[in-house]
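Below, each structure is written out as structure tokens.
Any read-out appearing in this document is the output of simple, stated calculations on the displayed coordinates, not a laboratory observation. What you see is a predicted model; the values in this text were computed from it and never measured. Cβ atoms are built from the backbone, for glycine too; each structure is taken alone.
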Structure P
Amino acid sequence: MIPFSVLDLAPVIEGNTPTQAFANTLDLARWAEQLGYTRYWLAEHHNMPGIASAATAVLIGHVAGGTSTIRVGAGGIMLPNHAPLQVAEQFGTLASLYPGRIDLGLGRAPGTDQATARALRRYYEGAETFPNDVQELLAYFEPAAPSQLVRAVPGAGIEVPVWLLGSSLFSAQLAAARGLPFAFASHFAPDAMDEALMLYRRDFKPSARLEKPYAMLGVNVVVAETDGEARRLFTSQQQSFVNLRRGRPGLIPPPIDDMDAYWAPHEKAMVERALACAVVGDRDMVRDGLAAFIARHRPDELMVTANIFDHAARKRSFEWAMQAREMLP
């Protein structure tokens, strides 16, 4: 049965604070572990009031420390924002604290706007060196050589699965060339998904880290008692995308009854294209939608995400998504 995992951005909803967002994240992670999800990933974003996972490694440690068996990781760390040595030390530390449970997904984008990228200092100097930074980072996890001047402590010789993340062909080709698992950001940028998967699988070269290609796809899944209620819950995510495109990112808004009164036609087209990989409905509809998505794209794993305003409804959605998985052919 195909593994299901969770992608969380530690959403901060209107009326709440990051403190409550972190409490909800840990509660959801424990629930996901109980439900049988394989991994729980957190994503690095900056200068976005509705996303509290900017200090991603810190939050991974919080979640890993509050759970027991589920894998916890970054989906992802935006490597151009960081020195590879620092990332190796952070995840070497996490893997030492929680052996066999830490994943490291790497992205090439800054995960923010241009002004914030400049404030992060590294991006405009390092984005084009991403392949070299990946290679440097992988080398820090190898056993240290006696003559090695710089080593990750902890990190050297520690097993940390490294994934490449992307929404374009670039990371797919790099993951294939380096023999690494690949996660495609189809949950918000699906345009190049089919071609990226084809290139990754066709050009994959086995490595010491991975013998054959392994591709994970992101998908928005919102499950409720009725189709109408699920579509209503999904409007929080749709509003957030509209607000971001309008240059006004904010806290996660409550759902609304009429999206057509909120967005202009061109905004609707943009959001529906970005969120095309979404399965929204009651349990039967979601089961059928997931079955069709899996049959078409043949992922090795699904990364489920749901930006739902109400925490209890969000937990129910993840529960029913897992029930839908159990009913898949």
Structure Q
Amino acid sequence: MLILGIDTSCDDTGVGLVRLEGGRPEILSNLIWTQEVHSRYGGVMPELASREHVERIDGVVSGALAAAGVTLSQVDVLAATHGPGLIGALLVGLMYAKGAAQALDRPFYAVHHLEGHIYAAASEAELEPPYLALVVSGGHTHLFDVPRAGEYRLVGATRDDAAGEAFDKVARLAGLGFPGGPAIAEAARRGNPNAVAFSEPLQGQKGFEFSFSGLKTAALLASKAGATPEDLAASFQAVAVRSLLKTSVRAARHLGRDTLVVSGGVAANAALREAFATSGLRTYFPPPGLNTDNGAMIALAGAAAVLAGRPASPLSIGATAYLPLASL
């Protein structure tokens, strides 16, 4: 069974092909077109993102099919992100996939973007629940308990900015460029992580929430006080990673979980991976190419839905900008 997955939730046009054989998914291709038009603004411009998806999606689909050595008529199942995300961007991939499903008379699965991120790591390791899942990206910082496949319980989330959003904003005020994650990581290699005395957010909390807005403000004040971009990057990265690590470990101990899945764009950060390796938990990260938004993770989530016997989604389903995966 061949499953084609499409993700256009933000500024990446992602298309991936997964083959499902013997109950095990195998990624055949994963092609991502990353939009560069937003770099001049220091953040994603929704209208420009939508237009870029419209211009690029047909070529990205064709490229992913060619890389997998198949044609569209050979695809058995189509899947696409229907939320959360930028509404105009979501509509491009969703309508493309639904149109192809209708034309080919194939089943279609609407996939939750965060579930796709979780499967990007869990499917690679053939990981079975129960486990904790930390999704940390430019738009999301959520910690889920996954007691059974397809069942999610929200343990904690950010009160304000997502971690990746804070990386972007700190990189911008430090003059390091966009996207901020790679820029902060590169500059941090040349900086002193103890140069700026950032306070760790939400110390002493009883719950498992995150907060990065205060760090962003503190970084602005430190920059005005003369902190170098490299020291600012290293110090900010250190405290942000420490906050993510300590909260996740506390949640795991509270719930009795010994396994943690970390996914999303920030999961590509080397300092974060090194820190979580010392957590005492079995920690799983997505393989290269599956950290940021991509189509293969949507195809993997579609494969999981097929294996679980879930019914296909109605073609009437629409895009939803705000779509919680689970509630506290």
Kindly point out which one of P, Q the value 1.7 was derived from, the read-out being distance in nm of label points 7 Å out along Cα→Cβ at positions 14 and 278. P
On FRET efficiency 1/(1 + (r/R0)^6) of positions 46 and 246 (r between Cβ atoms, R0 = 35 Å, to 0.05), which of the structures labelled P, Q is highest? P
With distance in nm of label points 7 Å out along Cα→Cβ at positions 94 and 134 derived from the coordinates and found to be 1.8, which of P, Q does the value describe? P
Starting from the value 0.00: which structure in P, Q was FRET efficiency 1/(1 + (r/R0)^6) of positions 62 and 254 (r between Cβ atoms, R0 = 25 Å, to 0.05) calculated from? Q
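When you work out distance in nm of label points 7 Å out along Cα→Cβ at positions 6 and 174 for each of the structures P, Q, which one comes out largest? Each step should come with its number before you reach the end.
Details: P: 2.9; Q: 3.8.
With respect to distance in nm of label points 7 Å out along Cα→Cβ at positions 6 and 174, the highest-scoring structure among P, Q is Q.
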Identify the structure, out of P, Q, from whose coordinates distance in nm of label points 7 Å out along Cα→Cβ at positions 22 and 86 was calculated to give 1.9. P
Upon calculation of mean count of other Cβ atoms within 10 Å over residues 54-61 from the atomic coordinates, which of the structures P, Q produces 20.0? P
One of P, Q was used to compute relative contact order in percent (Cα under 8 Å, 6 or more apart), and the result was 26. Which label is that? Q
